[in-house]
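Nothing in this text is a laboratory measurement; each read-out follows from the coordinates by a stated rule. Quick caveat, the model's predicted, so the values are computed rather than measured. Cβ atoms are built from the backbone, for glycine too; each structure is taken alone.
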Structure P
Amino acid sequence: MPEELAFEQAFGVLRQFTRARRPGQNAMEHCELCSAGLRHDHPHLVELNSRQIVCACDACAMLFDGMERSRYKRVSRNSQYLANFEMSDGQWESLLIPINMAFFFRSSIEGRMIALYPSPAGAVESLLPLEAWNEIAENNPPLRQLRPDIEALLVNRVGHAHGVARAEYYIAPIDECFRLVGLIRSNWRGLSGGTEVWAEIGSFFTNLRSKSETVTGGCNA
């Protein structure tokens, strides 16, 4: 399956996070495996071949807890703010990411690290130089604990690039990363995105920070 199509399928699922519902529209979501009704804060699975995010009920999600050889994996709910993360401007540039926001995860299907960054058209995969990534991972031990497919290093260097805020680094659930992609795609207007999308991005990272465990140790001084 072409990656572009896989991304489109993932975005179709994730638009539910950002799309406003019309008056009278049925707000009930359903498990995509058994069709049971879902609560708002329901589990997600990731379909490994397509990288599609799948909504699931608790019972179905439990079937894939810790499963390594399955079509699906249950997405982690844990997030960490990496307060001591080390990455120089030169190291970031060596990763060949054209914008100052991206996420990185290990694909068990492809057996490699994947780098994706959001755009008005959706997620875009960037060639990830292995040597550059290995240097960053060596300096930041928490990256060695990333669980394949379901956790990612999420990087926000937008404020840093403009000299108005510190760079932010998280170990985040993969569905949160794709939710950010869907949010940007849904709210982007014009060439610069417009004020609405940047307000939504700010709210996303504020919320992520509030529910993340702060990790102050583990990165090299």
Structure Q
Amino acid sequence: MSRTSLRRYAAKAATTTVPIVFVTGSDPVVDGLVADINRPGGNVTGISFVGGLLGAKRLDILRQLVPTAATIAMLVGTNTLEARIERRDVELAAQALGQQLIIAQVGSEGELDSAFASIVGRGAKALLVGAGPLVTSNRERIVGLVARHAIPAIYSLREFVEAGGLMSYGASIVDAYRQAGIYVGRVLKGAKPADLPVMQSAKFDLVINLKTAKTLGLTVPPSLLALADEVIE
């Protein structure tokens, strides 16, 4: 369980009467926040955007941008359930496509340098950066390492692209908090969290940084640009 998840769990443990509305990037049932997605029970409900579930789609987008990459690497962070699901989905997708995939797993920030040395040393020509708290909390460092090694990469959150990353595909965090605000409003009007199903994030954004693409000498296909929700120039 991530540090953020532990804080949410501590809030839940502190009271069984005060309504709590959460926003989480992990599975709220696995984290013990609710008993069931559709029937939360108790005093807790919220919004879930499980980023790891989009791993196979990110692989597809990355292949569209770098179709000649014979070998693609995947950077996997903390060994959470979501990270394991994402890795499995990406591995299955790569196998179905005949795509050579190598996995670089890190358990701490101190392992990032050696992970990138391994990725480059094994001939990876593109990188899929997995979802998860370890990766997200080190996004600026990871984007810096990607830039240093000049590897086209895709990420799970737009915050990586804002930090200079090439592109991201994932749930809109802004929309997730907007949905949470709606739930807070309903609770303030008398609704019980136990009666409000945990909402799954329904808005997903593809963000492309053309400045980074130019630095890498990449031309983004018009078909991919047409799919983008936001293009940073």
Structure R
Amino acid sequence: MLQLIDINAGYAGFQALFGVSMQVAAGEAVAVIGANGAGKTTLLRVISGLLPPTSGRMTLEGRDLLTMPAHSIVAAGIAHVPESRRLFPRLSVQENLRMGAFITAARTRFPERLEYVYRLFPRLKERSSQLAGTLSGGEQQMCAIARALMSGPKLILLDEPSMGLAPVVVRQVFDLVGRIRGEGYTVLIVEQNVRQVLKVVDRAYLLEVGRVKAQGAASELAASDEIRAAYMGI
């Protein structure tokens, strides 16, 4: 489904990604793991069109993503749940969900998509008129994921969904990831919580200082002594 070939990218003279190549097949859940500053968020920004790469190729189902503006990438089927959730705090839950259905194809199906995400996340229906900024951390992450689902995406990008959350809420967030996987969505998740994320994905890439240092099945990477020592404290 998604293919990146030799992607280089950075900010104002600072290079953050060096020749990154990876792929995500339809129906897979794939993680990008690594320390803070490894380039994980930059990678998702490149995929969603927020940061143009300096070189490389990137396609979704064979379509060239590098020729598309960010809004066209959303329409092509990629939804991005950003780091720190980035909800509109003074809008209600339902108003935030409406923003997720902004593209034309989703607007015409708004009632249908709203019913779907409320069925998937009943707690959001209970809080539909509540201001998003007053939700708990876990509920805000739920709302951010639901907002992404409103566009009817083929691929969901999740950027550090467990960041800043209490341990009990972190478990709830990874349960959410499992739930959307169960709905048949393809997921690419960036996460520092290596121990937890490797339990819910099929494969993973290890990013170190902007380069892919290892890749493989989640079970293989979880069993790696090097990764366990460096990223799990084992």
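Can you tell which of P, Q, R yields 4.8 when distance in nm of label points 7 Å out along Cα→Cβ at positions 54 and 134 is derived from it? The value was obtained from structure R. Look at distance in nm of label points 7 Å out along Cα→Cβ at positions 150 and 182 for each of P, Q, R: the largest one is in Q.
Supply the structure label, taken from P, Q, R, corresponding to mean count of other Cβ atoms within 10 Å over residues 30-37 with the calculated value 20.2. Value 20.2 for mean count of other Cβ atoms within 10 Å over residues 30-37 corresponds to R out of P, Q, R.
Comparing P, Q, R, where is FRET efficiency 1/(1 + (r/R0)^6) of positions 78 and 126 (r between Cβ atoms, R0 = 25 Å, to 0.05) highest? Largest calculated value belongs to Q.
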